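Pasting the structures here.
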Structure 1
Amino acid sequence: MSGGLGFPLNFKKMTQKQTALVALLWLSLLSSLHTFAQQKLLTMEDTFRNPSLLPANLRQLTWVPGTNDYSYVNDKNDQLLRGSARESARPILTSAEVSTALTKIGGANLTGLNGLEWLNSNELVLNQRGNLFRYNLQTKTGQLWYKLDAAAENVDFAPNHQRAAFTKAQNLFISQPGAENKQITQETNPVIVNGQAAHRSEFGITKGTFWSPSGNNLAYYRMDQTMVTDYPLVDVSQVPAKLNNIKYPMAGGKSHHVTVGVYHVASGKTVFLKTGEPAEQYLTNLTWSPDEKFLYLAVVNRAQNHMRLNQYDAVTGAFVKTLFEEQNDKWVEPEHPMYFVPGKPDQFVWMSERDGFDHLYLYHTSGQLIRQLTKGEWVVTDVVGFDKTGREVYYTGTAESPLARHFYAAELSTARTGRLTQGSGVHNISFSSTGQYFIDNYSSPVTPRTIRILDTDAGKVARTLLVAPNPLQDYSLGETTLFPIKAEDGTTDLYCRMITPPNFDEKKKYPVVVYVYGGPHAQMVNNSWLGGSNLWMQLMAQKGYIVFTLDNRGSTDRGRAFEQAIFRQAGVAEVSDQMKGVDYLKSLPYVDANRLGVHGWSYGGFMTTSLMLKQPGIFKVGVAGGPVIDWRLYEIMYTERYMDTPQENPQGYEQANLLNHVKNLKGKLLMIHGTVDDVVVWQHSQAFLKKAVDEGVLLDYFVYPGHPHNVGGKDRVHLYRKVTEYFDEHLK
């Protein structure tokens, strides 16, 4: 009898030579099947809308308050699981159980376990359409705790959820049991807003309300925008189209005025901190003292070269004192609050770039520096927490490599430091409330994701929660390499990532797509999964492109000198560094120097257009999305930090203004913009288009009606189909 592939299947009657031959044939078959399995190609839908191609994760992984337990949601089984460093996770709840309890008290059925938060070790809370429910795990019963207005936005719960602040239109509200939806501010002017993020979310600002440690007092931003020019956005989804004016403070123009109110729940009274003049200043990094008697603000002048850490009386709003000041001839940018030491309310840790790199400093509330805790030519990226006794502070940083993120401890009394994570890569840390354990969510270029619990004192693995398989193992991928090249000074490292096509042949010539961002607060190349690349880049490699990215001077986490190279001259150092990358590419025998393309969005759109115009003929094709064209049209807080005002730096603004270089365009340029972009307003690319018409320069242009700065959702697939087809048509 023969099998379907023509092999005899009766091994007992086969000779040794025949057996060996069959084994060889089977190995060949298995190898070819394995090779075939690895030949799958990515689709555009895969790159943006196929979650199965992302590394597996534990959804809603969090610590249970007051314990060393953790929990996460298993959507496949519709279960909430709970475990500890000593015990495996086990199911404790399903959405059906919560639904049963909630429907009895007027709640709605759940379709999953989204939105559940721990209240304490035995209770969960859920905000369902403005109704805040409590669910008791032991009794399996629910309770309607209190209600929020159905139109509530920017919801911010006090510690232990006993009350919530929220905004509705321009006003601030508080809701709590027995006093629901109480309006705190009575503002009638819609452009004076309360309780929302101020200063266009610069300086690490992510919200506009700040509860005191006990939840008995609430500090909030009040932002007066009456002096800021209106900027028109047009909604074309309506007939006729509707005008929506926003307040957009452009560089060199009028900035909004911000104050900080403090609402005392018990008395129902509000006082405002006496932050003084000038009104055009930035109130950042708001921090409550542990005893709730004081508030601290890092007050930055509009020029952003002088910061004062000020103390204010929380009851009267009176200015108490300035603890210390920081100045720099280019900029200062505080982005982190004060971190008070547990058990020592008169001591705090402050993060500062004063010595050229972000490091930690231990201070007394008198303003006296006790000691610098970390130092070196690397940066602290975040403060994670303290041990319970206040003996050590825990933080993440780049001490091993600018591309890595590790977890460290620093002893406050001696400044001795130690690393707690192992393995080259990027470690994201979540600290338990007890401080005894931490969760390490880790990836590297070859490790999709590993999640472990480690003992803080010993730094040893207590439990492994997840080792994610390679979700791309069946796909044909090219090789990703990370490496440094030297900047024009011959000493500064510029880190690069290069993805070569599958079945790469050094004897062939390949087109290259340079993906660029290049601006502050971003690092594109790192030691995380796939080297920080995305699946679109892998798709482009499958299509036969080399995909190259370089982090130039001006990008983040490399220290102050590296970042400040762009000061007053955006697009100069960045273009110079990107051209060093081009020189490197041209030195490779398998790069077709006549087929170089470049693509980027936002600052990357500015960089793409700059490279096309300031290095004409180098790039055959460019695709610039949401590009900054004229920095006079961009927002005050960001632009003036890096460029000063147009009045102070007219030459810098002129050389960075890409309207002045339109006539230099060679090759094909596609420019893309969302029509209601409220970050890089549509006027940028429209002005460029008008200038191109005036100059008789041809380019291609595409808009996404109704989209803001980023084109998201299903339309993102359309966007990158457009980008890819443009490269295929004009570069490949």
Structure 2
Amino acid sequence: MNGVGRLFLSIFFVLLIVLPSGASGQEQPPIIVKDIAVEGNRRVQEAVILGKVQTTLGSVFRPAQLAEDIRSIFGLGFFDDVRLKVDDFEGGVKVTFVVVERPFIRDIEFEGNKRVDAKTLQEKVDLRLGSLYNPVEVQKTLEKVKDYYEEQGYFEVQITPDAEKLPDGDVRLVFRIAEGRRITIDRIVIEGAQGLSEKEVKKVMQTQERQYFILRGVVQRQFLDRDVDLIIQLYNDHGYIQARVESQEMEVDRARARVTIRIKVVEGPQFRVGSVDVTGTHVLPVEEVRRQLLLKPGDVFSRAKVRKTLDNITRLYSTIGRASAEVNPHIQQDNAARKVNLTLEISEGPEVFVERINISGNVRSDEKILRREFPMAEGDLFTSQKLDRAKQKLVNLGFFESVDTTTAPGSSKNKIIVNVEVKERATGLFSLGGGFSSTDGFLGTLDLSQQNFLGKGWELFLRIRGGAKTQQGTIGFTEPWLFDRPLAAGFDVFDNRRVFIDYTVDSLGGDVRLSHPFLEFSRWNLQYRLSQDRVSDISDTASDALQREKGTKVTSLVEGAVSRDTRDNVFVPTKGSRASLTLDVAGLGGDSKFMKTVGEVRYFHPVVWGTVLAGRLEAGYGFGFGDKDLPLFERFYLGGPDSIRSFKLRQVSPEDDSGARIGGTSEVLLNIEYLIPLFYGIRFAVFYDVGNVYGFTKEFDLTDLRHGAGAGVRWQSPFGPIRLDWGFKLDRRKGERSDNFHFSVGSPF
């Protein structure tokens, strides 16, 4: 018998006690409650139970009131059963509430779950250890777990709850799961699609017949619910503004473990744009506003284009400081003509100024280093473009894992509050260990660096590399804002040794550098470098020109550069470009006398579905003067992970009579790469490389180029960008290897 049945049975016995006195027909004295007690409670205190009881000592015994008291005790939710016991006591009665407490849940376990781990299932369960066992709540939990399994495509799942009683009366709750097979999608049928093809409708759905073009798709209910909205949105964007999804059904073929999804759409008529009017323009000419319109009379109506038009107009007003401008679209349907008349009512609002900039989340970083990146301050005219630029500059600092910028209304209509919330990332690195690259082989490494030293934005680093082909030691420091101006200053001291196939170069020296921004995205750089460079290990059979490079030279060099960088993210760019021009002049003292210039353009363009088309064009030229050749360690070489990837490092080069690669005085290089995002920061890349090096034994000829293509993987790891590239030669020559594999750290370009 359940709790409700016992409740009515208790009330029935109470009535039996008083019925005889009522049936005698004689006036009986009232029965007085002389005592009230509770039995059966172990955990719930008697005072808590009696606190719900309205019957009191000395009151008249009333069955109706006692029935209400039993209901109130049940309402506490702590008991499986509440019964009433009435005994004669001291000339009256003693009322005893006999309770049976619900057990507590001491443990929750899942058995039979193989496809879904217990931790995931536990997150779907509202029951908690130590809570009261309630069969109703257990059933609700069962339904939630079952729904989750069905969302993952397991429509045959069977779940049985089992409450195992423990010696102390509590229970261990076990959900026994028979998962069954995962039901995959056989096909998706779109019924009623005429104006748009079934293929077009399927394309916008998150639920797909195939995953990665090979695997069968699975049904996930939450995706199906979103698909309804996506389908309606698709039709709305093609003029079918009365379209609706009438039904969606799943036909499960349990013999084949397949499901057919049927979606029935009612398209309705297609509407076109009738008229487009703009009202409320006073500050800007109406012609300038109308240039932001993406719809004109006769076009197929699209709600997406309406939204984009509104965004274009508000951004236009934001460029002149009218951030509070509002655009209200009024849409009038002409069902007979199947046209939509659109009126855009503009409220231009006043100029908006920055009232306050609030910065939060910077635990280690001084607020000063964030504020100095803002192209606006309190009291300045606000524009959304300045806010976007501020966010971009903060992201490019590399100090923060995330940067969120929002705005809020100020104290008046012409004021706005800017909120910046950052989440700091670890900017320090200490690494002692080993590594491998296809260029340098195995390396022992020591890295000690801090990009945001003492929270001041200073960069301090020590890098040591040691291997069979390279030994490098560098210590450097950069102050990005010298004298509280955007003047970056720094120095480096280095001692490097590189072992190439045909010779070895040892360099010891240092440099000092300055850079400063100008215009919106541009920067100039100036550097002075003084180094002692020694070339050794040249073969005795090498040409005289190469033999002359043997020995030690002192290089005194001044480098000037200008660059313009509009990339959205310097670490993982998806749009924008970077162009630079560098000029090196050596000869102000020292032994080396040469000039060298390199121009480079990098471009990134988003395509579809998060994919990015990237390209780099580079050209360089150098020459010696004063009866000096361009030094061997300053010459151009191509090949390797950062140039033509079908060749090993520095394999593309003019050669002397002995076959030694002697480098060139000029180079051209073009890289094209298409990046496809996958998961966990991993991207797949296909690329094409073309270029060559000229000079000395090879005349400059743009028809003489080396071509390569290939594929690779990019991973934005916690330790920096990691790249795997495989390139093959499209113009393989006799004696050359057909392909090359590269493993490296850093961005390709």
**Complete:** Note: distance in nm of label points 7 Å out along Cα→Cβ at positions 321 and 369 at 3.3, derived from one of structures 1, 2, originates from structure 2
**Prompt:** A value of -0.84, -1.28 was computed for log10 I(q)/I(0) by the Debye sum over Cα atoms at q = 0.07, 0.11 Å⁻¹; which of 1, 2 is the source structure?
**Reply:** 2
**Structure responsible for 3.1, with distance in nm of label points 7 Å out along Cα→Cβ at positions 113 and 409 calculated and labels 1, 2 on offer** = 1
**Message:** I have 9 for relative contact order in percent (Cα under 8 Å, 6 or more apart), calculated from one of the structures 1, 2. Which structure is it?
**Reply:** 1
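Read the figures in this text as sums done on the coordinates, not as results from a lab. Bear in mind that the values here come from a model prediction, so they are computed numbers and not experimental data. Cβ atoms are built from the backbone, for glycine too; each structure is taken alone.
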